[in-house]
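No value in this document is a laboratory result; all are computed from the given coordinates. Only a predicted model underlies this, so the values are computations on that prediction, with no experimental measurement involved. Cβ atoms are built from the backbone, for glycine too; each structure is taken alone.
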Structure P
Amino acid sequence: MEALTKREEEIMQIFWDIKKGFVKDVIKKLKDNPPYNTISSVVRILEKKEFLKYKQYGNTYEYSPKISKKKYRKHIFKSVMADYFDNSYQKVVSYMIKENKLEEKDIEAMMKLIEENDGTKK
């Protein structure tokens, strides 16, 4: 699975939200009011990349996600982990604490998750 461009990802977010729809439905959700042909081209690219599937009604196409948001998120997270954090969860958490200034309640919630899942990996 390949990474999406910003615009492709923006459009996929809309399809993940609406579940299925037409190009005109996507355009309504976009803030920059792009031309129909531009969004239609991006949707066709997403279909070729196998992120979307479609049903044809005459000359009209209704699109829906072929790849779940969860599956794409997993793929992207693995990519970010490898490219920016040397596949180290410790580096990810350290980054989150230092750069995002996590609150103590967030750290406590993470510790609770770790403790709850501690026995499941054995």
Structure Q
Amino acid sequence: MSSAVNTEKAPAAIGPYSQAIVTGNLVFTSGQIPLNPETGEIVGENISEQAEQVCKNISAVLEAAGSSVEKTIKTVCYLKNMEDFTAFNEVYAAYFAGKPARSCVSVKALPKNALIEIEAIAERN
């Protein structure tokens, strides 16, 4: 049986979806953008600041689901500008030190004009 995850430590969904779904011992997060969980506003003006907030949001969702970034097995990262790749990787590496599998693609636009979005799949237990 699947169950939805909801935590106030990460931004509320801005559409008809859950922050994450737990099924079996896996957690599937929805994409997180750099929103402040309290205000719903974008945090940061550059990729490093925004990536930091996104990683904090992903961490909060995973923890609410009984997991963590250390248990992440796959991420999908969306960058508005691939020229931000190196700066993004510096922040990402600090959070995802276990080097999960990853896809990273450039996209034309993201919600609220964010520079980055990350989704994750992680194990529980």
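The value 0.2 for distance in nm of label points 7 Å out along Cα→Cβ at positions 5 and 45 was derived from one model only; which of P, Q is it?
Numbers: P: 0.2; Q: 3.3.
Computing distance in nm of label points 7 Å out along Cα→Cβ at positions 5 and 45 on every structure in P, Q gives 0.2 only for P.
Percent of Cα pairs over 20 Å apart was computed and gave 36; which structure, P, Q, did it come from? Could you put the intermediate results ahead of the total?
Values: P: 57; Q: 36.
Here the read-out was taken from Q.
When you work out mean count of other Cβ atoms within 10 Å over residues 53-60 for each of the structures P, Q, which one comes out largest? Let's see the in-between values first.
Values: P: 9.9; Q: 22.4.
Going through P, Q one by one, mean count of other Cβ atoms within 10 Å over residues 53-60 peaks for structure Q.
If you rank structures P, Q by FRET efficiency 1/(1 + (r/R0)^6) of positions 61 and 109 (r between Cβ atoms, R0 = 41 Å, to 0.05), which sits at the top with the largest value?
Numbers: P: 0.40; Q: 0.95.
Checked P, Q; max of FRET efficiency 1/(1 + (r/R0)^6) of positions 61 and 109 (r between Cβ atoms, R0 = 41 Å, to 0.05) sits with Q.
Upon calculation of helix-only ellipticity at 222 nm (-39500 (n - 2.57) for each DSSP H run of 4 or more, over all residues; to 500) from the atomic coordinates, which of the structures P, Q produces -7500? Let's see the in-between values first.
Details: P: -19500; Q: -7500.
For helix-only ellipticity at 222 nm (-39500 (n - 2.57) for each DSSP H run of 4 or more, over all residues; to 500), the value -7500 is produced by structure Q.
Out of P, Q, which has the highest value for relative contact order in percent (Cα under 8 Å, 6 or more apart)?
Values: P: 20; Q: 32.
Between P, Q, the highest calculated value is found for Q.
From P, Q, which structure was Rg/Rh (Cα atoms, Kirkwood Rh), for residues 13-68 alone = 0.93 calculated on?
Working: P: 0.93; Q: 1.00.
For Rg/Rh (Cα atoms, Kirkwood Rh), for residues 13-68 alone, the value 0.93 is produced by structure P.
Compute FRET efficiency 1/(1 + (r/R0)^6) of positions 37 and 77 (r between Cβ atoms, R0 = 30 Å, to 0.05) for each of P, Q and report the one that scores greatest. Provide the component values of the computation, followed by the final result.
Working: P: 0.35; Q: 0.90.
If we compare FRET efficiency 1/(1 + (r/R0)^6) of positions 37 and 77 (r between Cβ atoms, R0 = 30 Å, to 0.05) over P, Q, the biggest value is for Q.
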